[in-house]
1. Tell me which structure, out of 1, 2, 3, gives -12500 once helix-only ellipticity at 222 nm (-39500 (n - 2.57) for each DSSP H run of 4 or more, over all residues; to 500) is calculated.
2. To which of 1, 2, 3 does the computed value 35.1, 132 (Rg and Dmax of the Cα atoms in Å) belong?
3. Looking just at volume of the Cα convex hull per residue in Å³, for residues 200-311 alone, which of the labels 1, 2, 3 belongs to the structure with the highest value?
4. Given 4.0 as the derived value for distance in nm of label points 7 Å out along Cα→Cβ at positions 120 and 152, which of the supplied structures 1, 2, 3 does it correspond to?
5. Can you spot which of 1, 2, 3 the value 13.1 was calculated from, given it is mean count of other Cβ atoms within 10 Å over residues 208-215?
6. Of the structures labelled 1, 2, 3, one was used to calculate relative contact order in percent (Cα under 8 Å, 6 or more apart), giving 14. Name it.
Structure 1
Amino acid sequence: MSRTRELWKRVPAPVVDLALVAAAAVDVWLNLWDDTRLGVSLAAIGCAALAFRRRFPLGVFLLTLPVALTQDVAVAPVVALFTLAERSRNRRLLAVGVALTAVASSTPWPVENLTEAGRTMTLILFVYSLATAAAPVLFGQLVQTRRDLARRLAEIEEVREHERALHAQAVLARERAQLAREMHDVVSHQVSLIAVRAGALQVATNDTDAKEAARTIRSLSVTTLDELRTMVTLLRASGGQATELTPQPTLADLRKLVESSGTHAALKGELAPAVGTPAQRAIYRTVQEALTNVRKHAPGATACIELWQDGDAVGVTVTNTPPTRPSLSLPGSQQGLVGLRERADLLHGTLESGPSEEGGYQVRLRIPLSTD
């Protein structure tokens, strides 16, 4: 079954449309009822219009109604109804389309023959035509739902992969933060004591060799302290990748992130170049996670990313509008915002998130410049 579907997908769309036009023409030729110039012209227009059904589904449907009225055919109106149902989400429009098709198919032509056909027979034909017209609409809606579900399943898998990466990043960040604290509180403290004792020995001793040895120990201790401070800074600032061989994202990469996020997002504001690398990375990750949540929980929504500086603090606010399409209930590890709050805490900042007044959602990160 899947192999047949794959083969069907490989058929070019123009070939399918031309085949449907040919099928509708054959249907008209076999069931030609009104062979007047007007009837044939309306039938030709309705059949030819099927070639444009993908671009103008509503217009093509309206052009097939005269065919259903003047000729005893089924292919053209059924194909037009199916295309309209596959591409439209307006249930009221589809219901009106079914009713119009049923009326056109059951009304005798010319209209003067209505009295000859009888009201009972016309009513029976109307009910039969109504059921016939409802079938392609239901099938078209089924195809539309299946396509939406396939797209959402792909989004779910993408979001899961992203959440797994963020969770692993958050775990690694916590481990590095713990390692940084241990290095700062234990190793740095002990090396500082060695440097102080070596300095004291260098001043107190009169032995030249001992003084030189103390000076060397003190110099090495100071150098080691500087290297330890650098390592602690790197451990606290690292974003959680398995390796630091690749460059970490900064504010310069933010516009590219917004453009490739798959959402309708706008970036506003600027920050001074003096903002430190840890703060830039935290802002980048916050925007990345917020846009992921917009794509996951608010399909069709637009987002606004605003960079700002308030006195001695910098930050970013990501606000999205309410979704325009219903969202599926997606499973999540709930680690995305947790990881962002931990990252903000390491920089002595704050992260706030919650619904906005307009019915959307807002994420706000604030980082003090003095602790950047």
Structure 2
Amino acid sequence: MKGTALGITGFALIAVTYGMARFAWGLMMPEVMHDIPFTRRVSGVLSACSFAAYCVAVLIAPMMTARAGPRFPAAVAALCAASGLLIIASAVSPWMLGIGLFIAGMSAGLASPALASAVSQRIEAEQQPQMNTVINAGTSMGIMLSVPILYWLPGGWRIACTVFAALAMICLVPIWRQLPNHNENAQRESWLSHLRQRTLQRLIFIALFSGVASAAWWSFGPDLLHHIHVSDRMVSLLWLIAGAAGIIGALTGPMAKWMGMKRVYWLSQCCLAVPLLLLAFSHHYSAWLFPAVALGGAAYVTLSGVLLVWGAEATNNAPAVGVGILFYMLAAGQVMGSLLFGQLFMLAGAPTALTLFAALPLLMMFVIRR
């Protein structure tokens, strides 16, 4: 019963912090650009603000968890999501958007390490990978819910951000009830002692370049669809499909038992490239966009689930540290990817930028041997 309650709490917090406070920006960005004009280059910088904040938070979270237990950083994550989203809702200039995105972006970086630590304390060892991947799939639910809230509620993106903020505040109640307020396995070693592990070094490389590749879709996806003349309604439907498909990420654990975690990793990298390649060579709407974006959504959530499990296992005496390091590198890659893709989009055009970014996950398939 405690495990179920913890799983639901973690799933809800990830839905709010990742799906709404972080990735919903890509969906609302075209509408925001109509109300607060800015260039695609600025949009790349704004997206990088969210990812940079994530990097900062994911560095702090393991230390907060070691000192105060998982409950405190998880509660701060919900508060950051709510306050950042409210700033975005009231923004009148790009710099206000940047501040809101930075604060909201911190929420996701605080949430994942705290939840990984809570799972390590409350869940039996053999069930931890499955619980972690189920919680991680909350990203998809957040993305799915963001579509009807953004497009069906009156008031547009400003009201939607206010609703997202309210949902973040609601998460505080189960966080306070279900997450431990102490750390049974308090980590005393420094990050540097873990960084010397060769296994973790290879995973760091994988996380960094996977983050670069994923930034193209999650920061610019709706804008790219508009670029090939897809209607607003169809863009929202495709985003909804990408989010819904990410629920498959909850099956990362069972898939790993059936085909091995390495093959799940290969499959997710391959599928990450599919929507980018299709968008690179598309000039108009095509029915092939539906399965392509579904593969992309499922691939990202599955890949982050693989990294979560591997990170927790690589530092099993301090799972928050391993998860924090890999998710930091994933976000650092997304910062680099957002800035780089924005520049390439402006200078070389969408097809060239998308082709180059699609090549990264395909190359990453050959990096890992074990």
Structure 3
Amino acid sequence: MKTIPVQLKSKDYDILIGRGLRAQIGTEVAKVWSKRKIALVSDKNVAELYLKEVHQSLEDAGFDVLDLVVPAGESSKSLAQMGDLVQQMADAGFTRADGVLALGGGVVGDLAGFTAASYMRGIAFIQVATSLTAQVDSSVGGKTAVNLKEVKNIIGAFYQPDLVLVDPDFLDTLSDRDLVEGYGEVVKTSVLHGQDFFALTGKIKSVQDIREQAEELSIHSIRYKAKIVMADEKESGQRQFLNFGHTFGHAIELLSHGSLRHGEAVSIGMVMISQRFEAVGITEKGLTDEIAQRLAAVGLPIDSDLVGTPLFFKHIVNDKKNRGGILNLVAVKNVGEPVIVAKALDDMHDFV
């Protein structure tokens, strides 16, 4: 088992990574939480596979567990779904001394995390990441949010967990597509991190390679993200680098109306924004092709006709990185050299 510490001004916590951790969830939670009620939040797909064993593990460790299962998919990241969770917790008598445990991928982590941040102005929170997206990215760093209609992650909070558990064995039950969409975030991090990690993703040529290297990919990804979060918890500086590919990606994801997964949209976003920055001399020539090759090798999409449409620009305006009509876009000059490029919204039509 690998332990990666996150040390912030407000709190410290550990990220535990290792095969077999799912059998020790109750034991590990009991090391950081006193006996209490736990709202165990999961989605229907994950719950069918793992809820019973995790519930039992927590009960065996002395916790009083309330199962809360939401529909699978992005539609669960809503104020209505959050309100339903809050109501069930209130009906069960949850207090500030209790906690929320997210068992699932990015959607469950975001929803459960924001519920924990909001319930009685904040109760304890733990992440058990079951998807590759969550294991390499979304479970770390304290970003929690829900969507409002078609505006993604517009309501949320920075709210750090008390513990994150990452067991690559959970990935065994993911479909290839669900696994591969998380790999988009891995490639993103490898471009930002530097040559060692970028060389590792260059060796991934198949879905099976991802499965076999999942633990190593998580360790590299989380180490980098933890370092960034510790330096810039609230995204006022270098944490913005983690948005590489996301400005285009979020707009594409929303316009696809569910036909694209998050990591697939980010994959497209990274390639298409890098093409533009390469054309104006900010990104080193040839880097876009190297990124695209890593993504295409495992079947991730790398282009979309949705980029540049009127609705695309409408979604760009609602991007959280819009600061008074200025978008902070992330470019990568070369591997390990991300930069922020400020671009006026009025100039985006010519840029795209």
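1. On the way: 1: -21500; 2: -27000; 3: -12500.
Working through the options, I get structure 3.
2. Among 1, 2, 3, the structure yielding 35.1, 132 for Rg and Dmax of the Cα atoms in Å is 1.
3. 1
4. Values: 1: 4.8; 2: 4.0; 3: 3.4.
Considering all the candidates, the number was obtained from 2.
5. Working: 1: 13.1; 2: 25.1; 3: 17.1.
So the calculation was done on 1.
6. Working: 1: 10; 2: 27; 3: 14.
For relative contact order in percent (Cα under 8 Å, 6 or more apart), the value 14 is produced by structure 3.
Laboratory data are not the source of any read-out in this text; all were calculated from the coordinates shown. Predicted model, so just to flag it, every value in this text is computed and none were measured. Cβ atoms are built from the backbone, for glycine too; each structure is taken alone.
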